[in-house]
Structure 1
Amino acid sequence: MDKKKIVVVGAGVTGLTVAYRLLKSGGNFEVVVLESEKQTGGKLKTSRFAGLLLDEGADAFLARVPWAKDLFDEIGISEEFVSPSSRSASIWINGSLEPLPSPNVLGIPLDPDSLPSQLLNSDDALKIKQGGKPSKAIPEGTDVSIGSLIRDCVGDSVFELFVDPLLGGINAGVVDEMSCETMAPQLLEAARHEEGLITALREAQQNSDPESPVFYTHPNGMGHIVEKLTEQISGSIRKDSNVVSINHTNKQWVLETNTGSETADAVVLATSAQNAAKLLTSVSPTSSSRLSDIEHASVSLVSFAFKNSDINIPKDQSGFLVPRSAGMLMTACSFSGNKWAHLDDGSQTLIRVSSGRADDQRHDRLSDEELVEHLTDDLAVTLGLDSQPLEFRVTRWPTALAQFKIGHSQRMKETIDLLADEAPGVFISGSYHFGVGIPASVRSGNEAAVSVIEKFGTN
């Protein structure tokens with residue numbers, strides 16, 4: 001039986017996952033991965049900064065969801081992972097750093113008495129004590145915004161002080177518009193509990209191990225994970241291969257690249273939604289249009305190195321969040337050396353400062369020098385820093401983070417169905433599918449591989 005040739009476009013973690021799953025499936029597949037850049041990994045990138053290996057994008061992945069951890073178990077690197085040294089974080093409120101409530105779930109305090117009395121109004125505190133019941137039932141299969149759910153169950157102050165800065169920082173989004181089904185399905189399920197959201201979250205927490213890691217990273221950075229995954233399929237990858245169009249002829253797909261043509265029995269577009277939309281314009285205009293409709297936010301990340309003697313940060317703190325009401329350019333600040341023991345060399349303090357929201361793109365209009373100046377000013381306000389950094393590095397991620405609006409999951413299902421009708425043999429996957437983060441990207445890659453295997457079989 002002739003091998004079926006599958007071309008995967010994109011060698012980020014999603015595309016690498018697709019290729020790995022196909023090659024390990026036992027199916028009769030020839031797999032080719034076309035990557036436009038000189039390196040694999042996409043937005044997972046580690047480089048040397050201030051003498052240490054520091055991530056320029058995501059610096060960890062969730063440990064309590066299966067997909068990424070399962071994949072890394074398979075390629076034999078899970079024993080190398082480390083968890084954060086510090087798990088305490090703060091939030092900038094009314095001109096000072098206040099600890100995030102403990103215990104909390106996605107910023108939602110489970111005990112109102114754990115907060116300073118002036119932070120929550122009495123009505124919101126009462127809602128928490130009474131279990132956080134929504135004003136009306138949320139039927140199964142119904143999606144709502146995270147903002148409307150939290151405001152209804154536990155009040156505006158909880159949402160604006162804690163939930164919005166935390167969840168809004170994850171994908172630089174507007175949480176009042178964010179799909180709960182996609183971004184926080186556990187909250188949607190909890191809100192359906194007969195005794196309310198808070199009651200359900202408390203019960204779930206009681207049944208979990210508080211000492212189990214929430215996040216993992218690798219001491220050599222997330223780029224090391226990319227390297228190990230790349231090694232598994234290295235013979236299938238072609239770098240510097242930019243796909244510019246896809247067409248169908250003679251029962252095969254033809255991909256035009258900067259270096260020539262490539263034919264395939266099936267194609268998996270493991271790219272951004274914007275790039276997938278461009279490539280699908282001629283073969284599936286409807287799904288192309290739908291992917292084009294997915295909004296994205298740009299973010300900028302500045303890494304700083306300060307002398308230890310110039311900065312005083314409590315060792316038990318991993319960083320802090322900044323609510324949009326503060327009006328700062330900074331959205332979050334991570335104390336890398338506190339968070340990860342391998343980034344503490346004893347002489348300097350590494351800090352990663354984030355900026356950019358879907359509704360705040362001021363950072364895009366600033367030069368690198370201006371961006372650093374503005375964020376240094378924000379650090380002076382929040383941390384009292386009055387010294388210059390030893391070193392800094394600016395990393396920009398334009399249109400990097402998909403925005404998951406209400407009903408996103410249903411729209412994605414419809415888009416995939418439309419694509420199957422208009423361009424059978426072409427599949428999509430990526431970070432715009434199941435939500436942000438490495439596990440969600442791996443999950444998308446898994447499902448795309450399953451779809452290919454189901455079409456062609458394993459024999």
Structure 2
Amino acid sequence: MAFFKKRVNEFPTPYTVKAAVTEGGFETKLSMLIMGFGNMMHKQAAKGLVFLAVEVLYLVFMVMSGFHCLAMLPSLGTKEQQEVWNETLQIYEYIQGDNSVLILLYGVATIMVTILMACAWVCALKSAYKAECLDKQGVHLPTFQEDLKTLLHENIQKLLMTPSLIFIFGLTVLPLIFMICMAFTNYSKIDNHLVLFDWVGLDNFVALFDSTSILGSTFWSVLLWTLIWAFFATFTNYIFGMILAIVINRKGTKAKGFWRFCFVLSCAVPSFVSLLIMRTMLQPNGAVNVLLRSIGCIAGDSSLPFFTDPTWAKVTVIVINIWVGVPYTLLQLTGVLQNIPADIYEAARVDGANAVQIFARITLPYMLFITTPYLIATFTGNVNNFNIIYLLSGGDPVTDLASTAGSTDLLVTWLYKLTIDKQYYNIGAVIGILTFIILAIGALVTYRNSKSYKDEEGF
């Protein structure tokens with residue numbers, strides 16, 4: 001339960017909202033309604049006017065559109081597009097109806113703006129109470145110009161972080177919340193809910209978890225293959241990269257620079273180019289099958305089903321991923337091996353340890369200690385490895401025409417097909433949420449239970 005233990009406030013301050021409400025004077029308490037009033041009453045007119053301007057802008061926004069957006073959010077719109085005959089022009093005219101996507105987006109944006117306004121309100125109340133306390137103590141109150149100067153010195157973090165936070169809220173948090181909300185709607189081409197859609201609660205989650213339905217069985221099979229793929233794609237690259245790194249790094253290996261150059265050179269080639277070339281070569285009439293026919297390894301009218309048989313396709317993408325990913329792992333582990341103190345090896349040899357014992361007791365634990373965060377990040381990346389599956393197999397082969405996913409589809413490629421190809425946006429949102437939950441919990445729990453986190457001084 002250490003994760004949920006009470007956090008210690010690293011920046012304690014007497015100027016809190018609770019203190020302002022309980023101990024503040026009239027001007028401070030009035031600042032709860034008129035932001036900046038307390039500052040203006042204590043010779044900080046410019047700062048008070050800034051807070052007041054923020055409040056006025058928020059109220060104007062809410063009156064002009066904010067309240068309407070919030071009012072439309074529960075229904076997501078009810079007015080359909082209408083077709084009206086124009087007698088004068090002798091044509092049909094279309095009257096625009098409600099757009100549920102825009103209603104949902106504007107409603108979520110309004111809530112986000114309200115949250116930011118609440119943060120500004122807290123800052124204004126704290127500032128008013130601080131100004132009151134300093135004024136009572138006879139301490140010099142900083143002017144607006146002095147506050148601006150502090151943004152270049154002791155408060156420079158506020159100057160640098162504020163734009164970043166705004167972009168995070170606008171470009172990351174807002175789309176994320178929008179996607180989460182979409183998962184609780186019937187936004188899809190089913191029953192023509194692409195313009196107007198409604199809230200459906202947990203129906204999408206229930207449908208996805210129902211293993212007896214086509215959608216549910218597809219989800220569980222794709223989830224299983226995603227985890228299998230991520231496991232093998234991560235650890236095969238790690239094992240083969242580790243073996244190559246150890247072999248090249250050993251004292252008896254000659255031309256170490258040449259071998260490392262070869263692997264670095266392979267990293268310089270864009271991976272999508274290599275994947276497309278491999279996809280072309282492994283087609284039924286590709287270079288590999290043509291070569292095998294010419295040397296008599298397979299019949300002249302047959303071909304190896306690299307991407308047409310489900311089992312072959314899964315093995316093929318794993319093997320090609322090894323070829324693409326091992327050079328990167330090799331470079332990572334080479335740096336780790338070169339940083340292991342040589343005196344540790346010498347001490348082990350003096351004690352009579354052989355090569356296997358040195359690897360099992362020194363090399364492997366050290367590499368795992370250093371690279372555990374890398375392994376976690378790699379596993380997470382392989383769960384969301386869109387490029388290699390999409391460029392190699394495209395998720396194919398499709399063995400069930402009723403299914404929306406192929407045999408090699410991962411959750412991320414299936415999500416792409418559901419949204420871009422099938423326009424099942426609600427189901428795609430559900431899959432996105434589940435993928436995030438699985439990866440976030442798995443990565444967090446694994447990392448917090450690793451020696452890299454618990455024992456930073458282990459080596």
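FYI, it's all coordinate maths here, none of it is from the lab. Computed from a prediction, not measured in an experiment: that's the story for all the values here. Cβ atoms are built from the backbone, for glycine too; each structure is taken alone.
Summary table
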read-out	value
Mean projected area of the Cα convex hull in nm² - highest-scoring structure of 1, 2	2
Which of 1, 2 yields 25 [relative contact order in percent (Cα under 8 Å, 6 or more apart), calculated]	1
Mean count of other Cβ atoms within 10 Å over residues 242-249 - highest-scoring structure of 1, 2	2
When mean count of other Cβ atoms within 10 Å over residues 162-169 is computed for each of 1, 2, the largest belongs to	1
Winner on mean count of other Cβ atoms within 10 Å over residues 90-97 once structures 1, 2 are ranked, highest first	1
Origin of the value 3.2, where distance in nm of label points 7 Å out along Cα→Cβ at positions 178 and 194 was derived from one of 1, 2	1
Origin of the value 0.65, where FRET efficiency 1/(1 + (r/R0)^6) of positions 50 and 402 (r between Cβ atoms, R0 = 35 Å, to 0.05) was derived from one of 1, 2	1
Structure (1, 2) behind the derived value 3.1 of distance in nm of label points 7 Å out along Cα→Cβ at positions 42 and 154	1
Origin of the value -9500, where helix-only ellipticity at 222 nm (-39500 (n - 2.57) for each DSSP H run of 4 or more, over all residues; to 500) was derived from one of 1, 2	1
